[in-house]
Every structure is written in structure tokens, then in C-alpha cells.
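Below: a set of structures, written as C-alpha cells.
A short reminder: the numbers here are calculations on the coordinates, not readings from a lab. This is a predicted model, so every value here is computed, not measured. Cβ atoms are built from the backbone, for glycine too; each structure is taken alone.
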Structure P
Amino acid sequence: MKKKYNQVYQFKITLKGIKPPIWRRIQVPETYTFWDLHVAIQDAMGWIDYHLHEFELENPSTGLKQNIGIPNEDFGEEVLPELKQKIADYFSMENRTADYV
């Protein structure tokens, strides 16, 4: 059974430092986690998901930089687990961007 949702988020994914620009536009439901968004980006770009990744963005509740991905103690930084973080808790018209590394 599909989850119901009210909002759709539209993202423009642009590769940095590439000319001419390489970009894709995707739309995903508000129910997506950052893991779901990662999979959508991989699919849209035609990538095969064999690198570690994380999202770097501002946490709207603290105003501080937050990393969301697959926690890995070897890197020594706090990374929130992407399977538990909803995109709707982070993205808004005021908080529109993230780096996908």
C-alpha cells in the first residue's frame, strides 16, 4: 500500500564545476527519507550507487550545518542516519539547498 502525501518536492540537481552544466529535475513526495532521495538522485543521474555519500545542509531547528547519510565511525563526524530523516523536516522555501557529496 502506498503512503499518502499532500506535497511534492521538486529538486534541481546540478553537478558543480562542470561546463556545460549537467543537471536533472526530479519530483518526490514529502514522505521521502534522505535514503529515498539518494536513490532518486542515483536513478536520475544514471549512477550505480557504489560510492559513500551524504547530504550536507542546514538544520532548520538549530541553524547549524548537518550531515545526513550512512553513519560511519571511521570518519569521526556526526552523521544522522538517512533512513530515519524525512526530507520534509529539512527542506522548505527558506531552506532550499543541500550538497550531495
Structure Q
Amino acid sequence: MVLLTKEILKKLPPLYSQEEKGLDAIAIVKFFTPDSGWTWYATEFDGEDTFFGLVEGIEKELGYFRLSELKSIRGTLGLPIERDLYFKPKTLKELMN
């Protein structure tokens, strides 16, 4: 599966461009491990490798994560990260609740 399409790349704001919005920043894309409980929501992208957004794993945390990292991660059964094809953009505030 392709994690980023040209369409998604056009929609993702540049890194640091939503800082002033805080939790009102919009998560554009959702990535997840189909065989474990980890999820990444991207609100910004540097155009190369670095995202900012929300990571849900053991806890919910805001921070940076990398596309190269997502491509290399495997879940507990060895399945790769997928993009949620049905995800509708949401604010970080909505996702944090």
C-alpha cells in the first residue's frame, strides 16, 4: 500500500504551519498497524520525511514521526503500517477525546 498519494501530499500543510492552531490543527491522514494498537495522525509534513501529529500507542502523544520509520515498522504479526482509506480529517482536539 502507498502510504502517501499526490492528493494527500497536496492537502498536508507544511511543518510548523499549524502551530498557532494548537489542538484545533487538522489531522489529514491516519496510519495504523492492522495487527496491534498503534495509530499515527499527521497534521503537517515537511515534504520529505518528517510529520507532526498525534501518536496513539501506550498513551496519546503529540510529536514528530518519520515516513521512513512508518515504512519500516511491522506489527506483532509482521504486517506493515497501512493508511486508513476511510479516515475523514478531524481536529487534534476531537482525536484526543
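Using mean count of other Cβ atoms within 10 Å over residues 13-20 for the comparison, can you identify which of P, Q gives the largest number?
Q
Thinking of P, Q, which structure, once distance in nm of label points 7 Å out along Cα→Cβ at positions 37 and 53 is computed, gives back 2.0?
The read-out was computed on structure Q.
To test your reading of the models, identify which of P, Q gives 25 for relative contact order in percent (Cα under 8 Å, 6 or more apart) when calculated.
It must be structure P, since only it matches.
Determine which structure produced the value 13.8, 42 for Rg and Dmax of the Cα atoms in Å, calculated from the coordinates; the candidates are P, Q.
Label of the originating structure: P.
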